[in-house]
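Take a look at the structures below.
Each value in this text was obtained by applying a stated rule to the coordinates, not by laboratory testing. In this text, all values refer to a predicted model and were calculated from it rather than measured experimentally. Cβ atoms are built from the backbone, for glycine too; each structure is taken alone.
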Structure I
Amino acid sequence: MNNSVGNTARLLWAGLRALLVLTLVCGVIYPLAITGVAHALFNDKANGSEIKSGGKVVGSELIGQRYDLPKQDPNNAEEASVPDLKWFQPRPSNGLGSNSVNTQYSLILSGATNRSGDNGAVNGRCPTDPKDAEEGTLCAEVVAAEAAVIKDNSVNGYKVKPSEVPADAVTSSGSGLDPDISPAYAKLQIHRVAERNHLSVAQVDKLVEQNTEGRILGFMGEPTVNVLKLNIALKELTDK
C-alpha cells in the first residue's frame, strides 16, 4: 500500500514538473523568442502592418476601410452610409454584422456572402435594371452597385460605360476585408476624384500609378492598389 501511494506521488510530481517545464518553454520562452525575432526582422508586419499619416496610426495595410460622409445621427445604426466622393472608394464591404469598435468598416466578422454567382439571376443572367432584380440577392446587389459606380464616377466630360466597371467595384472579397482594388477600378475613379478635389486628371492619374503594386515576384497574383495608401497620398497632395 505504501509503495503504491509512493509510486503515485512520484508520478504526480513528475507530471507536475513536466507541466511546469512545458508551460515555461512553450507558453513563455518560445512565444517571447518568436515575438522578438518577428520584431527584429519584420517589425512593420509584427505590429499589424500599421499605416501612419501625420505621425498617427490611421489603419492597417491588411484591412480595408470605408470613406463615408459623417452620419446625421451617429447613433442610428439603420441610417445608410453615404460615400464621401472626394476619396477613392474601396470594394463593397458585405460584412456579417455591425462593428461598434471600428466604425470605419461595418464588420464584426470576416467572411463572404456565400451566395452563388447566379443568385437572383433570370435565365442565367442578372437583370440590367435594378428594379427587375429580386431584393436581397447577389444580382440585386451587383446591379445596384454598378448603377451607383456609373452615377458617382460620371462627371463633366467623362461618362462611365457599364463595360468599364470591373468586378471588384461591385462585389466584396471572400473575406469582406480586402484593402486593395484593381488598377482598373482606381483609374475609373480618377476623373471624379480630380473634380471633387480641384486637381487635374494627370495629377490624380500619377498618384494611382505611384501606388500601384505589381505582381509578386513579377508573375504571381494581379496588380493592386491599396486604397488607404492612395487616399493618404491624395490628402498629402491636396494639403500642399
Structure II
Amino acid sequence: MKRPYLICHILSSIDGKINGKFMKAPLTGKFTKQYAVTRDAFKADAWAYGSLTTKEFLNNRKLELSHPMTIVPEGDFVAKTEAAMYFVSVDTEGEVPWESGTYKKAGRPDSHVIEIVTEGTPKEYLSHLRSIGASYVIAGKECLDCRLAMEKLYQLFGIEKVLLCGGGGINWTFLQQGCIDELSLVIAPITDGGTDSITIFEQSPHWPSEDTIGFTLTKHQVIEESGFWLTYQVNNKK
C-alpha cells in the first residue's frame, strides 16, 4: 500500500548530537537558520516528532485531560482533512499535553494535530484528543507499527511527504522499520563534549537490536564556510 515519502531532517553538532549546550551557541544559530530554510524547501505536507520533542515545543506543561472517558469508539479518529499543514506526534503512551487540535507557532503555518498511537494508548487520552479536535491513528497493538502509521497518514489525510525531525529514539524506530527514504543532515561545526546528549539515532533500552543500517551519499553542500548539508539514501527502505 502507498505511504508518504519520509525524509529524516536533522540539525546536529559535528559529533552527531541533536541537543545540548551547543544548541544555544551563537555559531549554531547560523545553522539553525539554514536548517529552517532547507526544511521549508522540502515543501512537506507534515512534520513529525516524537513525544519528548513535542512536549518541549509545548513547554513541558502539565497534561490536563478534558472529558476523560474510558470508552471511546473503535478505530482511528479524523477530525480534519485538507489542512494546510499537519503536525504529527508519535505518542504511544498518551503523554503530550495538547490543549487544541491546532498547533500554532510564529514563523510556521498553523498545523492540524495528528497523534500516532497504539491499541495500548489509554482510552482516557483518546477521549481527550477527540474533545479538543485533534486526530489520531492507531498503528500497532502495544508496539508502534511505523509502516501502518504512514499508510494511514496517506489514506486518511492525503499526506504525501513527511519530514521526521526527531528525537533520536523515534528516528531510529522509523529507520529500523524501513520507513525512512532519505536522511537530510545539517551539520554545525561545533561540539560541547556532552556525554548525556541525544544522538541522531538511538535505540530504546527496552527494544535492543543488533541491526546495522547503511546510507548512500547523494548530495553534499558546504554551508556557512565550515558546515555541511548532506543528503543520503537509506539502504533498507521498504
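I, II: which one has P(r) over Cα pairs in 10 Å bins from 0, in percent, for residues 92-155 alone, as calculated, at 21, 38, 33, 8, 0?
So the calculation was done on I.
State the single structure among I, II that was used to calculate Cα extents along the principal axes in Å, giving 95, 49, 45.
Corresponding structure: I.
When mean count of other Cβ atoms within 10 Å over residues 28-35 is calculated, the result is 10.6; to which of the structures I, II does this value belong?
I
Computing distance in nm of label points 7 Å out along Cα→Cβ at positions 52 and 148 for each of I, II, which one ends up highest?
I
Assuming 30 is relative contact order in percent (Cα under 8 Å, 6 or more apart) as calculated from a single structure, say which of I, II it is.
Checking each candidate, the match is II.
If you rank structures I, II by mean count of other Cβ atoms within 10 Å over residues 12-19, which sits at the top with the largest value?
II
Suppose helix-only ellipticity at 222 nm (-39500 (n - 2.57) for each DSSP H run of 4 or more, over all residues; to 500) works out to -7000; of I, II, which structure was it derived from?
Of the options listed, only II reproduces it.
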